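No lab work stands behind these numbers, since they all come straight from the coordinates. This one's a predicted model, so the numbers in the text were calculated from it and none came from an experiment. Cβ atoms are built from the backbone, for glycine too; each structure is taken alone.
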Structure I
């Protein structure tokens, strides 16, 4: 950059922003939250400080909405951020990509690693999830006897289906060795096979409190269980590895209890509805049978009455057959009479045909004589006309015909030349003449 160039404030801040963003990579920063403000737009603004320094931070709504906690002043957090400069005020700040409570980075990393591992093995696949029984005969619960979640589950089960017995498999749900004990309780319930469904539950808490349910040994025990497992760990926003492996994940322990047994009142209503539908169906079927019996009863006749009906039917058929035979004979007679009349109409009248033939012969002879006479008269006329056009006849009347040396007929003195020899034809014989003089016609 030219050191003698005068920059505007905006250009200076923009150049500083580019240098900061290109020189400082995306990194994790640890500090204490201070002056936290959640704007109406959903964006979060606060300062991150330690003993000697602080930096302004912003986390936009499309990033903050995926966090399962809301920071508060004084909370120690770790943020994944991009260092930048807010041009409008020239403030150095961090744009946050992720945020987590301080000290939990290793736990989150372990959580993601185990989750990816088990997911790769297919333990989360929907195909291996089992359907819960509609009406379990006995329900197993894996939790601490002192847990508030147990009281919530038992109260919900008693309200919805008090007749279903419950078996408790007691185990600590947090602290040192809790994961192994939870897994052992699940295996014990599976081996005994005395329950139709198993609830694994505890109340809400921090990620450290719920960490026993993120252990691989618990996930393996749930996956190997012969009994369908419902996970009801923590609150609605809490997620554990046990939730992903279980056959059904409930948002809370109470929701888990609601999932394993139907509501008694709802079942009563459904049974009442089914009973009413069954009664209506039976009634309709009974009514149909009664109608069918009435119909069959109307069709059922005494044998004597049946015989009379058959006799009457036979008599009717006999009469119909007699009428059909009579009609067939009558139609045959009409047909033969019609053919006879047509045959008589087609027989020829020989005498009349002979008279017609003789008359035609006479007319033909007269026509032939008339035609011959007419052609003879025409032939005579043509012969006379042809004789009139015969050159010999013209020459016989004293005329002659003159031709030049080429044989062309001469009809004008202009066609000949002096000294030319001409051929002259007469009615009898001919002569040659030498042209010595030409005279022109006055009519030319």
Structure II
């Protein structure tokens, strides 16, 4: 099936809107390189649009706009509709965590007259892609006295950056002869953070460079070595999202997976006009890259618990009503898909691949091999969605995640399908997915916003 190149359908007003969206999206990426930062920025934008914390609401009625913040790492935003919640909601569900490198609980050490931070990578990465890059540190340190210190090092032009070294080519014969998965061992992803002894160090100081780093941390942030035990510090590529290509048709950035879907989902809920027919929800989840586990992942109960709270505020709650509401929902699992890459065409089946610049992509199923771990959306739901998209003039395409036996992947769709709701994956095609720097086409981002807006209004 040949799909229209979205750019060929645009008029001047579309180009203007597309570029404006791209600018807002880049700003969101720069402000939100971690799931915590994404939630903080999303709450700021939501409150500017009239959303209030659900804890401050005593009654929910049609038009009520509320958000629920789950531990600062996941977020739910609702616009209550005209119809009772028991009749179901229209849900946009994306995730705001991305592959990265995390610090271990006891990370700081000295070796070879340099100070290092020991790490444990998060999510599926090609480890060799993370060496010799400028890296930044983002996160929080929760001290034992209850104070929380925010850390951002490496993003401001005046900041120092950190990074991981690689073996020089002259000595890399054995390394280069191995498998790509073994080029860099997970325990070798150690962050270099210093190389100067503490001022006035004496001969008794066994680790003078480490001591120098601890002095900087104490003076600048008021934290000591023991405070790393209760810290969440993520190491990510340093630098801003940038236009990509001489024609500026694309964006290169860290975290397109899945923020290229999370951001248009957020904008779609913030821009809901008046009172929608059905209650609308934008769900920004955490931990998708490691299986949606933990208290802020989709396997947790915060989603249904918050829906229960909202139904209670609307005077609709009972356990049976909650189950009926969840099973009556319609959901777009707003997650990215693999964009066709001519450099690696052998792993794609071209007739069923997503192309950059042809619009938002629907994946009926993900999984691996024989659809293992897949959601596999119902044909009737897809037929209904086709009409919604066609009526709204959305450029869309369909795809699979590569050839049948080439690999595979998953999203939060199968988890939400457990409630009995209709769910399908629907997102932006990405090149170099899970790399430190990924690429999307602005047209696909624009079509995603159109698609999500039309879905919430349907």
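Side notes on the structure shown:
- Structure responsible for 2.3, with distance in nm of label points 7 Å out along Cα→Cβ at positions 179 and 363 calculated and labels I, II on offer: II
- If log10 I(q)/I(0) by the Debye sum over Cα atoms at q = 0.06, 0.08, 0.10, 0.12 Å⁻¹ is computed and equals -0.61, -0.86, -0.95, -1.16, the structure in I, II: I
- Structure from which -8000 was derived, helix-only ellipticity at 222 nm (-39500 (n - 2.57) for each DSSP H run of 4 or more, over all residues; to 500), options I, II: II
- Value 23, calculated as relative contact order in percent (Cα under 8 Å, 6 or more apart), assigned to which of I, II: II
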